[in-house]
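K.L.:
For reference, the structures are reproduced in the following blocks.
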Structure I
Amino acid sequence: MNKDLFAHVTLSDEITQLRAQIHRLDHGYYVLDAPLASDADYDALMSRLRLLESQHPALITLDSPTQRVSGQAQNSFAPVVHLQAMRSLDNAFSDDDVRDFWQRIVGILPQAEPIFCAEPKLDGLAVSLTYENGIFVQAATRGDGVTGEDVTLNVRSIRNIPLKLMSDNPPERIEIRGEVVMPRAAFDALNARQRASGDKVFANPRNAAAGSLRQLDPQTTASRHLQFFAYAIGDIAPPNIPLSGTEFVYFASQWLLLQSLRQWGFSIAKEVRQLEGIAALLTYWQQLGEQRAQLAYDIDGVVYKLDKIAQQQQLGFTAKYPRWAIAHKFPAQEVWTKLLAIDIQVGRTGALTPVARLEPVAVGGVMVSNATLHNADEIARKDIHLGDTVVVRRAGDVIPEVVCVVEQLRPDAAVVFIMPDACPVCGSAVIQEADKSVHRCSGGLYCPAQKQRALEHFVSRKAMDISGLGGKVLEQLIDAKLVNHPDDLYRLTREQVLTCERMADKSATNLLNAIEKSKNTSLPRFIFALGIPEVGEVTAQSLARHFLTLDALMQASEQQLQQVNDVGVVVAMHVHQFFAQTHNQAVIAGLLAAGIHWSAMEVIQAATNSPFAGKTVVLTGTLSSMSRDEAKHLLTLAGAKVSGSVSAKTHLLIAGEAAGSKAEKASALGVEIWQESEFLAALETLHSSHTQE
């Protein structure tokens, strides 16, 4: 019998030690943000505790880490009457409101400059936690301040809430009050999961926290990664108890109260400060407002509390609010307003962005009449109708956005929005890529909304290579209405060019010479210069090599385009749509009429005897006989895939003068290395072979 008793005591001691160790690790990880053990070590401790408790269920206690999440869902939330009312705070919306609050306190306490404890006003859900002899036993929402709801099982799953106070001498009963919040990272992750599963997303972290805390299944609450921040106590028994050791005698001040709560294992907002003087309070509010967007959680203002508890008791309460505290609110970042219309903006890449035209409303201290709607998929997902009342958000300097619809206020005449099938700027067809949200104007060369970017691409080095036509010069030519489309470049006169700022005779001559020189180009360069969506250098070369002439390419069907190597459904659609637009056809005709030309395509078929066919080739160093781009072009025509880096998949490295690290890496990997002379000899052999055929 003694042996069995000894075994039982030893087992009980082990379970107690495991619980204490896990509580310490949870506190370090979830409260202090300082992990004290690896995940594997933590999991091993939890596994051992679960095993022992499963074998000896009589030893399970409420404060065990294994009891955080209940395995059963609830049917409802029982009402809880607060032993002390959970009052709300009076609000201050301006500096003058805070000064009035300050003057009232100074008038009652004229003997000394009062000290305040300033705290961020967390934007979540107020909750009270009851502990008996240091063990967590109940959690309740604020409700109407008198009666809340029992959310004990859900709150137990919040990992930074201690199930047992870290105190050797806790009160018989104490009620800890604070805010349950959803950190922004958890909010973003939750909404990502909601979107992926086709479920409705949450408008903001506050709503997400409230919804998560009222889940009937605690497992769901546990998956939402909520956090609790303590800021007050409610009922305590016995009252006015002296706390021994390093703990404080009945929390003489709000500041000391927070330090005690921190010692007991609770998270306290890091931004809490002790302040003296009205200027210090207003400066704190301003600084915290500037930091607001960078905080890990949402706040909607700051709270000023008279620090000394005795002074709080002296001031007491009104019928609704404490006289010794006030909430200094930030300007609202979310408001309701009417959606009057949806306009379409066309960006420099041709992307169509729907923009909400709103009934003007103040958001975050700024009057807002427009807000982004992102794309058609977002409008459909949020079920936005013309005429809806919508929630608009503006955080910091972020462009305002429509968060969601207030469905209960939807009028009968509300209209479903449909994206246009023609560009509102130029009338070109609008296309949407498969599996993508973006609608795009297909009038790239013609569309005025895209002209700056289209022209910059057209004159770039790998396209028409017109030096001297930088963004600023192009912008001046566009503003002066001298250039609207690429073919206008070839009609520029010296007099017109000289009207540009900082354009002297020599630079004007150089620019006109560069424009004239660019007329002699190649078909791949010309195709690339057109700026067709999804058509880069390699694809342009593949199209040129396959169709050989521009006319054949422009007349190709989508099915014919898909026969080209590396051209899939999306690229074929873009190419076909581009050449189908009469606007683009007119610009291309203008370019050809201006004298742009190229030699007939030099066809170097990737024959079976080509040493480049199907191989990945890397160029390095300086070639004396041609430029890197020309060599890349010839290799592509000969069936090679040209890469910019050496890897184990590289078949051949062609090394020019001053070949560096790429050659060293190729040698180390055993990649075949050719000098320029070998490369030229291979090209000559291919050319001769094709000529004989």
Structure II
Amino acid sequence: MKNITLKPPVLTSGEVLAKRQEILDYFRNTYALHESLYDQLVNDAVFFQRANSLRHPLIFYFGHTAVFFMNKLVLAKLVKERPNPRFESIFAIGVDEMSWDDLNEAHYDWPTVQEVREYRAEVREIVENLIRSLPLELPITWESPFWAVVMGIEHERIHLETSSVLIRELPLDKVRKQDKWKVCGERGDAPQNNLLAVPAGKVILGRPTQGTSLYGWDNEFGQQEEQVGDFKASQFVVSNAEFKQFVDAGGYEHRDFWTEEGWNWVQFKKSRYPQFWRESDGQFKLRLVTEEVEMPWNWPVEVNQLEAKAFCNWKSQHTGLPIRLPSEEEWVRLHEHVGLPNLLQWDKAPGNLNLEHFASSCPVDKFESGLGFYDVIGNVWQWTETPIFGYPGFKVHPLYDDFSTPTFDGKHNLFKGGSWISTGNEATKDARYAFRRHFYQHAGFRYVESKQPVVVKNDIYETNELISQYCEFHFGKEYFGVPNYPKQCAQIGIDLLAGKPKRRALDLGCAVGRSTFELAKAFDQVTGIDFSARFIRIAIEMQEKGYTQYVLPEEGELISFHQRSLDELGLDGLSNKVDFFQGDASNLKPQFANYDLVFAGNLIDRLYDPAKFLSEFHERIVPGGILLLSSPYTWLEGHTKKENWLGGYKRNGENITTLDGLHELLDAHFELVGQPANLEFVIRETARKFQHTVSQVTAWRKL
């Protein structure tokens, strides 16, 4: 097949004038390639037909990529006026599967195909003029205006692939073959699939945040190191013939091969074999994008992740071997083991990839990747066991804040390696695309034999309003010049014990744990305790992973995504010095004792019985140790019955302050160190609403 696509532009080097032309050529190639895909529809009426009951008609996707360009260019302030605000509304949102009411035709007044073609031509001219005129400095980084341009190009290349799947779902009489899109004509018997050894090794997942030579989506940035144990991987991706064994064994009829999610899908779809297989009188054909062919048994099977996993479960039972799908890091290890070059190093794609060979799959034994393995890249995407997550250092790009984070829900699994129609960013080793497990793309799988369990990263963004507020309060930005409150309190405690032993500290009411980590800078061991399991979960996540991710409200329905790490806060290397527990400060277990410092931050006015807590706490602190209290003394009956308040009321006509109450409770065993001090803190609620509070801090030394 004649190569009809171009490689993406290098963003880090080159001469400016030549780079403009390179980006212009890449844009034109992308735009024309996408439009030529739709030339395979028999007439304009097909644009308004739904290929999938839970997806928009094709007219939406035809207009969507041009609208994406305009919306991002406006957001980046590179374009001031929209050429067609109506189009830029109706074609903006709705790419993914939707519910039936989202797809009510009464809600849409689609333009004609000719109107959309004219709009696309108008957008093409706008983008070409920008490429010619925008300031261009190399390297092109996230902040560069050209990043938005390349983002639009790569987005269109994604839809080249996803739209081809929708066209593949149309009735056969709605499509026509085109010479430009030539399918592979090679068919035959499938080879025997063998398991070959892949040695253990370290892999680095992710792109570095600086100096990336090619465009990448936000989820590709950040880095994570993984030590991969040795395993075996199938020599070939699973062929139609090999998968037929599962079908013939009643694979779609036996519940025990499937996950609960998978079995529910089978019951709903009434599936008996893969979606693109066509059966007639016991004979099978394969539906391609624009034609049906006699079943090429030596081509890769195309299935969703649920089917791939069920096959592996069947294979494992059938062989007695620990067969499963590979993890993301195992796929990367295999890629590095066979020594494949990345896209920029190709003279010719070393696999059925980048539209350099066929406009369809091809035999699984046609393209050897190295060391006896075939199709490590190309032919079909390869499903993994790994739900997508953000690497440490992940940040959301402000121009496309919902590209990745909606998929960080544990329900979208990664596939790797690209398919025959994967071009641009999709054809790179670092590409990370994830779909719901029941979703169909040009995707198949290979399997591995391994006793190592797959570790699933639980990187769902915290969305609970209170928890997210405290994540930002502890680990986020400082507002209005008010320093970080947990950090300040911890430093006060450390300073109070200057020159004295700092063996053990207790952080009571630790919330999400910032003060616990700060205390660990000086103490040998620090215990953090909070009544809320939700708070403790974040603290443990920080301890185990070194970072946490959360969502903050901006205004109305608008939100922003955030990641904070111990490393960026100067707290890395301390996780082995802290322990977190859920517990009741008024009823602690006996082992929580012998502390040099106890810090109770903003806690006493939230306890149901603060007097009981304070009257017994001298037993848990060593002589000369410090009890550090901070509180705004916000006494509320919703937290503490009035008869249990330490202050803030009148007794025999006299004002009783909380400080008075503290003296009454503590003077028998403690002496006040210095004078009480006021300490401010700010909690962010939305982008324009904040709580600004003043706590009183007192320090008490045990006699």
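K.L.:
If mean count of other Cβ atoms within 10 Å over residues 56-63 is computed to be 12.0, which of I, II is the source?
P.N.:
I
K.L.:
Another question about this same structure. Could you tell me which structure in I, II was used to calculate Cα Rg over 2.2 N^0.38 Å as 1.15? Please list the in-between numbers first.
P.N.:
Numbers: I: 1.35; II: 1.15.
It traces back to II.
K.L.:
Given a computed value of 41, 30, 21 for semi-axes √(5λ) of the Cα gyration tensor in Å, for residues 112-511 alone, which structure among I, II does it belong to?
P.N.:
II
K.L.:
One of I, II was used to compute distance in nm of label points 7 Å out along Cα→Cβ at positions 48 and 376, and the answer was 6.1. Which one was it?
P.N.:
I
K.L.:
When FRET efficiency 1/(1 + (r/R0)^6) of positions 488 and 680 (r between Cβ atoms, R0 = 35 Å, to 0.05) is calculated, the result is 1.00; to which of the structures I, II does this value belong?
P.N.:
So the calculation was done on II.
K.L.:
Let me ask another. Ranked by distance in nm of label points 7 Å out along Cα→Cβ at positions 40 and 384, which of I, II sits at the highest value? All intermediate terms of the calculation are to be shown ahead of the outcome.
P.N.:
Details: I: 4.9; II: 2.8.
With respect to distance in nm of label points 7 Å out along Cα→Cβ at positions 40 and 384, the highest-scoring structure among I, II is I.
K.L.:
Additional query: Taking FRET efficiency 1/(1 + (r/R0)^6) of positions 448 and 520 (r between Cβ atoms, R0 = 30 Å, to 0.05) from the coordinates of each of I, II, which one would give 0.55?
P.N.:
For FRET efficiency 1/(1 + (r/R0)^6) of positions 448 and 520 (r between Cβ atoms, R0 = 30 Å, to 0.05), the value 0.55 is produced by structure I.
K.L.:
If helix-only ellipticity at 222 nm (-39500 (n - 2.57) for each DSSP H run of 4 or more, over all residues; to 500) is computed to be -10500, which of I, II is the source?
P.N.:
Value -10500 for helix-only ellipticity at 222 nm (-39500 (n - 2.57) for each DSSP H run of 4 or more, over all residues; to 500) corresponds to I out of I, II.
A short reminder: the numbers here are calculations on the coordinates, not readings from a lab. Since this is a predicted model, take the numbers as computed values, not measurements. Cβ atoms are built from the backbone, for glycine too; each structure is taken alone.
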